[in-house]
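Take a look at the structures listed below.
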Structure 1
Amino acid sequence: MLLRLCRWLRLLGYPTVSAHEVVDPKRVEDEDAVLLEFCRERDALLITRDRALAERAPRSVLVRSDDVPGQLAEVLAALGDEPFLDPDESRCPECNEPVRRVRAENPGPFEVTWRCPGCGKTYWVGGHWRDMERVIREVERRLRGR
């Protein structure tokens, strides 16, 4: 569930690492210890649904919401930030690298695209952008309701 939140935080420009990228449950007995050490070493904010884990972390946000807009609102409220969707400031939702604006190489309606230098994926402002803007408006609404 928090993996979708991770992707959204990257789209909003936050460098974000998911627990799945840090912990290999087949190799590690104490996943919590690995996550806590990762956060301590990097002075990283731990975002979790696990109350006990959140209490052990130096900095954490305990997420209670079951949906992405609610989760984003909780994290942004804890950070004191507003949601701002700008493709020039986004990170690749797949690999976390900052995306770079490029001229479109493909024919079609997209004059500008963004390419990830890490994984090579290309992004553009297409029809899905309206759906993303709806999510951001819902996050804003929930932040105002706090």
Structure 2
Amino acid sequence: MQTKTQYKALVLTFFNRLNDIRFVGQLLFVIIVLLVSWSGVKSIQTNYGLQKQITGLKQQNEIQQLQNDNLQLQNQYYNTNQYLELSARQNFGLAVSGEKEIIVPQQVALAHTIDLPNTNSQTQTTSSKSTMQNNIDSWINFFLHRPNTGN
């Protein structure tokens, strides 16, 4: 019951202070400062979001410009005599006058090639242990001061 009377006394002193013009002025000043600060923070946040959007759009614009420049360079290359000659050789089997074309049978060409090792079979044997097991083995070797076998 005593806390209830203390609370009533506290509320009464607060309301009595509202009769003082200096206290009310300070209270209004604090409220105005808080509202102005809140407005400033919101505008800063909005400006930051807009600036991020502007930066993103500028980057997209630069990327698009680079792609356009790249396509323009490709178009210029496709109009050169070098590309036309290369295309004529690859697609139509044409050659410049004075050149001789030698056609090698496939059996002869394959007879002089070297068989490369199959990399898929090597990766299958090394991946027989999981990476988790390799990691555990490496840690055990580390803690037991054994040389790592490179599993």
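Since every read-out is calculated from the coordinates, none of them should be taken as a lab result. Nothing here was measured: the structure is a model prediction, and the numbers come from that model. Cβ atoms are built from the backbone, for glycine too; each structure is taken alone.
A few notes on this one:
- Read-out mean count of other Cβ atoms within 10 Å over residues 36-43, computed value 13.0, structure in 1, 2: 1
- Between structures 1, 2, the calculation of volume of the Cα convex hull per residue in Å³ yields its largest number for 2.
- Given 1.6 for distance in nm of label points 7 Å out along Cα→Cβ at positions 20 and 92, calculated: source structure among 1, 2: 1
- Given -25500 for helix-only ellipticity at 222 nm (-39500 (n - 2.57) for each DSSP H run of 4 or more, over all residues; to 500), calculated: source structure among 1, 2: 2
- Each of 1, 2 could give distance in nm of label points 7 Å out along Cα→Cβ at positions 52 and 84, but the derived value 4.0 comes from 1.
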